[in-house]
Structures are given as structure tokens and as C-alpha cells.
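Bear in mind that the values in this text are calculations on the coordinates, not laboratory data. Small disclaimer: the values here were computed from a predicted structure and weren't measured. Cβ atoms are built from the backbone, for glycine too; each structure is taken alone.
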Structure 1
Amino acid sequence: MKITRHIPNFVTVMNLVCGAVAIIFAFKGRFELAFPLMLAAAVFDFFDGFTARALGAYSDIGRELDSLCDVVSFGVLPSVMLYKLMCVCSFGEHWSCYIPLVIAVFSALRLAKFNVDDRQHENFLGLPTPACAILCGSLCCFVAHYPATFLAEWCTGPLFIPILSCVLSALLVCEIPMFSMKFKFGAGFDRTMMKRLLFVVLVLLLVVLAVVLKLNWTFVPLVSFVLYIVKNLLYQLFGI
């Protein structure tokens with residue numbers, strides 16, 4: 001038995017480990033620890049596919065394992081973080097604090113749909129779960145770091161986070177095309193490549209802006225993924 005065939009699955013499991021530990025920190029309100037672990041899970045999620053391609057170690061088990069791990073790291077974890085943010089910032093454990101848990105449900109539906117949809121090899125239909133999760137995680141960290149901002153004031157109310165959770169859940173399972181960040185070297189410069197490069201430029205500009213204004217680093221992923229959603233919606237609206 002070749003040990004190399006198990007390396008991609010090991011990388012995938014590390015995604016799950018990061019997500020599970022992050023959930024523990026999220027329940028404790030330690031967003032500054034939970035969010036970096038979410039990002040680490042996203043890195044492992046990227047490299048398990050990269051490792052599988054490099055080693056030629058594809059397997060049906062690996063594909064299913066990847067989705068199961070993603071449900072935890074990019075479905076349950078962001079839901080728990082938003083739940084805890086509402087409990088901490090607003091009015092305790094009110095029934096509305098449980099509404100963000102719909103993200104976990106729709107993330108599972110989105111991942112199951114992705115596994116059986118042959119149209120999503122190059123790009124996505126609907127919001128990818130890592131993008132949804134990172135947006136939620138960065139929001140929690142940013143609000144915790146800047147409790148006096150207008151964004152924090154929105155999050156302390158009973159409506160903003162529940163509405164955001166429902167909107168993100170709808171985007172997860174919608175049929176709106178959203179470009180992926182799968183760069184292929186040697187491929188032609190087409191419209192999708194232009195969208196990817198433009199997004200990279202915007203992220204770099206946000207990094208510069210954060211450094212100049214001395215903002216917390218979570219500003220970059222928060223605004224980046226808000227722009228990612230807005231850009232894809234505009235592309236769909238204007239047929240770009």
C-alpha cells in the first residue's frame with residue numbers, strides 16, 4: 001500500500017481539526033483565535049486538492065471526506081461565530097441568536113449540490129462555502145476589535161446578523177455564476193481570467209489601504225469577500 005495515496009486525505013483531515021478546534025474557541029468568544037484557524041482550514045482545503053493532483057491520488061473517499069470536513073470548518077464554524085457574536089454584542093441568548101445556524105444547513109446543501117453538479121468544475125454556481133465562512137469570521141473579528149464602529153452597532157441589533165445569515169444562505173444555493181480563483185498557467189486570457197486578476201488587484205489595494213490607515217488585518221478579508229459577492233452579482237445583472 002503506497003503511503004502517498006493517503007497524504008491528500010491527511011491534509012483534508014487537518015482542515016477538520018482546525019475547524020473543530022476553532023469551534024471550541026468560538027463558543028468561548030475567542031474570535032481572534034477561531035478566525036485564524038478557519039483560515040488555516042481554508043489553506044488545507046486548497047492544498048488537499050493540489051496535493052491530490054500532484055500525487056495522482058484522487059479517490060471517491062477523498063472527495064466525500066473533503067465535503068464532510070468543509071461542513072464543519074465552513075458551515076458549522078461560521079454559524080457558531082455569528083451566534084456567539086449576537087449573544088455577546090446584543091441581548092444574551094435570545095431565540096434570534098440561533099438564526100445564523102441556517103448557514104450550517106445551507107452550507108451542507110451547497111456542498112452536496114457541488115458534489116453532484118458537473119457544471120462547477122471551473123467556476124461556481126452559488127457562493128462557495130469558504131468565501132461565506134471567511135466573510136462571517138472576519139466580520140466577527142472586526143466587530144470584536146472595533147466595538148465602537150457603525151458596523152458593530154448594526155451587529156448589536158436583532159436584525160442585521162439574522163438577515164445577513166439568510167442572505168448568505170440563499171447565495172450558497174442559488175444558480176448565480178461566481179468565478180473561482182483557480183488560476184491555470186498556460187491558459188488563455190479570457191473573461192474569467194480578467195475577473196480573477198481584477199479581484200486580486202482589488203485585494204492588494206485593500207491591503208495597502210489597511211496598512212496606510214492602520215486598520216486591523218481582518219478588514220482585508222471582510223471587504224474582499226463583500227466585493228467578491230457584489231462583483232459577481234453585478235456581472236450576472238449586466239451579463240458580463
Structure 2
Amino acid sequence: MDELVKENERIDDLQFRGLKLIQNPESFCFGTDAVLLADFATVKKNALVCDLGTGTGILPILLYGRHEFTHCDAVEIQPDMAEMASRSMRLNNLEDKITVHHGDLRRVKDFLPSCAYSTVVCNPPYKKDGSGEHNHDENRATSRHEAACTLDDVCAAAKYLLKNGGRFAMINHSDRIVDIFETMRKYNLEPKRCRPVQSRPNTSAYVVLIEAVKDGKPYMNWESTLCIYDEAGNLNFEMSKIYHLEEE
């Protein structure tokens with residue numbers, strides 16, 4: 001196991017079916033958003049899945065723990081992150097279930113098949129390039145700002161990858177919801193489910209979970225708002241279940 005971990009890295013126990021993840025706290029570590037998206041996305045047990053911008057590889061690992069899909073292709077543009085994610089797959093003995101591709105999702109046609117996937121997931125950069133403070137760490141900046149891909153790039157890739165009727169699930173800032181709906185429809189991805197997420201009671205939603213169907217008919221279900229913490233600042237019951245801290 002030691003040979004899988006490099007300097008400044010650590011192995012985090014996900015406390016879920018014995019799964020673990022290699023992370024570098026000096027670079028980029030996964031957060032709550034990845035856990036929320038893994039819980040929200042519709043994935044059938046025998047599905048072929050693609051994760052666009054996999055980062056540490058947390059999403060496909062969590063999704064496999066929940067659904068035991070047939071296979072997932074995970075795409076990551078940053079070479080060091082892709083290499084680290086690949087080592088996490090080896091750590092969990094998931095090399096035959098999850099393949100990490102060092103590649104640019106804007107050129108996904110060069111290395112992945114079209115119309116082949118039942119589910120595509122993405123936890124994309126939230127901020128438009130040039131907006132807000134730009135992190136000087138390249139990995140953090142790429143993960144948070146649209147320097148390497150835009151909403152158009154992500155939706156175009158999802159359209160290419162999904163078979164008709166396939167589902168595309170993503171999470172993003174709530175203030176970008178109009179952009180998200182417009183861009184999804186531009187690429188024949190019809191929004192079907194939307195769930196706002198707020199930090200505490202009586203606060204505005206800060207992110208939204210959205211799932212679209214390729215070539216789907218117009219109709220969307222607004223799901224109940226998910227609240228992360230209760231009024232006392234503790235994880236509420238549903239979030240505890242999502243984190244597997246409560247029995248189902």
C-alpha cells in the first residue's frame with residue numbers, strides 16, 4: 001500500500017464499504033458537493049458511466065459503492081490528478097471497473113465512443129474564468145474556474161457520450177441555474193430533475209443538483225430543498241444518511 005502513496009499525500013477512509021481515496025491536502029481535496037452528486041445521480045446497476053473532470057476520482061468510487069455499475073470512464077485533464085486517481089482505483093481493486101483517462105473533455109471524441117453511456121456525471125468548475133479571486137494553485141484554480149472547460153464544453157461532451165434517453169447529472173452554483181438550463185437545452189439535454197441545496201434553514205440555496213435526459217420531452221420535477229445542517233449546526237438526518245452516518 002505504501003508504494004501507492006507519494007509525498008504529501010494521504011489515504012482517507014470514506015467510511016463506506018471499505019472504500020478509500022488518495023488525496024493531497026496541499027492540492028485539491030473533494031468536498032460535500034461530490035457526495036451530494038453521487039447520491040443524486042440516477043445510475044442503474046449495469047450502467048456504463050462517464051465522469052467528466054474526475055479530479056481525485058471520488059465520484060466514480062462513490063457511485064460504484066452505491067450502484068456497482070458495469071464500467072466507468074473517468075476523464076481528467078490534469079496529469080498529476082489523473083495519475084493519483086488511477087492509484088486510488090488500484091488501492092480499491094477497481095482497475096477493471098473504473099478507467100481514468102488523462103485527457104481533455106473538450107476532445108472526448110478522440111478517445112471515448114459516442115452514444116455509449118447510460119449516465120454522465122460532472123462536478124464542473126463553478127466560476128466563470130476571470131470572476132472572483134483566482135487561486136494561485138493550478139489544481140485548485142482548474143477545479144474552480146472555467147479555465148479548462150465551460151458549461152458549453154461540458155454539455156457538448158455529455159451530448160456526444162450519452163445514448164438517447166441517457167441521463168446527465170451535475171451540480172453547480174444556484175446563481176448559474178438559468179445558464180445551466182439554457183445550455184443543456186442547446187445540446188438536447190432536457191432538464192428533468194432539480195434539487196436546491198441550502199446550508200442551513202432559512203437560507204438561500206447555494207448550489208443546485210440537476211439531472212437532464214438526452215432528447216427527453218419537456219417536463220421537470222422540482223425536488224424538495226436539501227438542508228445540510230439543522231438550526232444547531234449539526235448534519236440533519238438526511239445528510240447523515242447520505243454520509244452513511246445513519247442506518248437506512
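Taking -7500 as the value of helix-only ellipticity at 222 nm (-39500 (n - 2.57) for each DSSP H run of 4 or more, over all residues; to 500) derived from one of the structures shown (1, 2), identify that structure. Label of the source structure: 2. If distance in nm of label points 7 Å out along Cα→Cβ at positions 71 and 231 is calculated from each of 1, 2, which structure is the one that comes out at 5.3? Answer by label: 2.
Suppose distance in nm of label points 7 Å out along Cα→Cβ at positions 87 and 119 works out to 2.8; of 1, 2, which structure was it derived from? Only one of 1, 2 returns 2.8 for distance in nm of label points 7 Å out along Cα→Cβ at positions 87 and 119, namely 2. With relative contact order in percent (Cα under 8 Å, 6 or more apart) computed over the structures 1, 2, the top value is the one for 1, the highest of the group.
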